[in-house]
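Engineer: Each in structure tokens, the structures are laid out below.
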Structure 1
Amino acid sequence: MGRRKHSPKHGSMSYSPRKRAKRIVGRIVYWPDLEKGPQLDGFAGYKAGMTHIFSIENKDRSPDFGKEVFSSVTILDTPPMLICGLRAYSEENGELKPLTEAWMKEPPRDLSRVMGHMPSAGPEENLSRISSSLERIADFRLLSSTQPNEAGVSKKKPELMEIKVAGGSKDQQLEFAKNILGKTVSISDVFRPGELIDIVGVTKGKGIQGSIKRWGVKIRPRKTRKHRRTVGTLGPWNPARVLRQVPRPGQMGFHQRTEYNKRILRIGSDGKAITPPGGFNRYGIVQGQYVILEGSVMGPQKRLIRLRKAARRTEAVEPLGNITYVHTQGMRGEGRV
């Protein structure tokens, strides 16, 4: 007889405590430094849905090199982002402190849904103040706003977030920020096909769940003394408390997660070419620019996904060669692009 399989708990403790995220928009704590620049360190887009593609494998070490392979992909709707302001940070005791900021001349009216009150001062005075105190500045962040009215999301309130200006000297970063202040930036200005990026978002919420579904605890036998869908014991008598290692019911889902090294397969400008007839389920039609990412992406449809330059150094990846088919859930023969 073989050894008895002992698996009381399949869930990992590395994501504990499993609490609800404070915001529905993912929060980026670390921005990687770039050798080339200056340039934006990130972007944002809305999750439209998933599909599958067929492409010619171009990795030399793959056993399927030169063959047509199947891949599951995720479509992100990435309308251009508006650069609304520039915020400068100074470093004090190892922490970044906001020093000053400069806003565009005429911010869009929908931005008041996020801020409450709009800045009244013009950008010239604040930009000159930033230039005079350049030796104190440790970091530049661009205040970027999404434009959901150009995506398939039925809402008016945009999302306002910071994106770091990386690469180059401080003078070059300031000049770069001045040139794009008040303008829109597209996804193709930040990323390129074949690049490995990181995605930050909030997973799909599942509410309060028991220990079986939340932690993968084995269901107890039929003739158990009490309940079947519970753990056998909450722990020893001493210490006289329930330890954190004991699988307990609680919140499941709606957690912030970061996934590293997602591969960009394509950056397109006509979203209707990859939109199924009638639009994506629970999303709609992708109007403009889009991104095809390899694999799955956290969160439901319409969830905002933040994109960031890869924080973990990896080898250069070539773009996926010759995508022969993109499934659009149509009639036979449709969907080939």
Structure 2
Amino acid sequence: MSETLVLITGISGFIAKHCAVELLRHGYRVRGTVRSAAKAAETHATLAAHADTAKLECIVADLLADDSWDAAMHGVQAVLHVASPFPSAEPRDPNDVMRPAIDGTLRVLRSAVRARVPRFVQTSSTVAIGSGHPRDRTAPFTAEDWTQIDGPGVGTYAKSKALAERAARDFVARTPGAPHFSSINPGLVLGPVLDRDIGSSGEFIQRFLQGKYPGCPRLSFPVVDVRDVAKLHRLSLESGLPSGGRYLAVSETAWFIDMMRPIKRRLGAAARKVPVIELPNFVVRLIGIVDPRARAIVGELSRHPTYDTRDTREALAIGFIPVTESAPAMAQSLVDLGLAAGA
């Protein structure tokens, strides 16, 4: 793979940095897009601590501007389109999330078509699959399911991911010369952070380490380790399967308490403020009055959706790291980086 150049959009992000490490370790050349030269230097320094960066370069490009994308695509054989905003709370202006997610995806795809790039992988999400459905649904979600955009409790982020993936798939279907396309749809992404840019999932774990919450809300998420997400991106690039693959990245659906207990066991004193009791739902609702993060999850309390990942496991021959490893790995990395102050 030494001559294969892969463009990773938004390479400074949590998932994207892991994708870069995965590709560099497997001999790929990597070009990453960033929004500033300063961010390029920071990202290069981070990646140099985890992989040989002799085959790494960065270029400045903005999802909301046409400038630089054709230059970014020069000589590229594949694109991992990872860049997309992930707000920690509901934005005041939905367009702050929608425009870069949807317009940005189409901008990158159009540039890829002009450059005749043969392969394109989009980082989507399980929120493009399982949001807005009836709370009493018991059937596992699969790659055939789509988020109900107008369903109850569907926030801006879920809408942005579903609409961006739909837009990409529609574009590929109607555009002559479009690249081979697939999407990776991860749940809540855990696993080790590589630097101080920890992402929204890292912020959740950080706040538990810092003792910000007296207990765990009765809230569950489909979870996955970031190292598996990165591996799936590489495997999707290398797969001989037809265009259109939709690969669910989920190890299991875990309650918050299922994440906190292994953190408590593994980290010992560093996790002394991590709670291992569940909060009644009414307490979380009260916290939500003053905490927008808690407010955002109230509608999901006690919901436990499951995901059937057999097709992904078989198609790409992958097994998933369990939450008993991915959650402590994230927590330990935060402690190691000095990002669990107050823990």
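Values quoted throughout were computed directly from the atomic coordinates according to the rules given, and no laboratory measurement underlies them. It should be emphasised that the depicted structure is a prediction, and the values quoted were computed from it without experimental measurement. Cβ atoms are built from the backbone, for glycine too; each structure is taken alone.
Engineer: Which structure, out of 1, 2, was Cα extents along the principal axes in Å calculated from, if the result is 77, 61, 41?
Structural biologist: Only one of 1, 2 returns 77, 61, 41 for Cα extents along the principal axes in Å, namely 1.
Engineer: Have a look at 1, 2 and say which one yields 0.15 for FRET efficiency 1/(1 + (r/R0)^6) of positions 171 and 299 (r between Cβ atoms, R0 = 30 Å, to 0.05), as calculated.
Structural biologist: 1
Engineer: Out of 1, 2, which has the highest value for mean count of other Cβ atoms within 10 Å over residues 19-26?
Structural biologist: Looking at the calculated values, the largest one is 2.
Engineer: Could you figure out which one of 1, 2 the value 3.3 for distance in nm of label points 7 Å out along Cα→Cβ at positions 107 and 187 was computed from?
Structural biologist: Of the structures listed, the value fits 2.
Engineer: Additional query: Comparing relative contact order in percent (Cα under 8 Å, 6 or more apart) across structures 1, 2, which is largest?
Structural biologist: Once relative contact order in percent (Cα under 8 Å, 6 or more apart) is worked out for each structure, 1 has the highest.
Engineer: Supply the structure label, taken from 1, 2, corresponding to helix-only ellipticity at 222 nm (-39500 (n - 2.57) for each DSSP H run of 4 or more, over all residues; to 500) with the calculated value -2500.
Structural biologist: Computed on structure 1.
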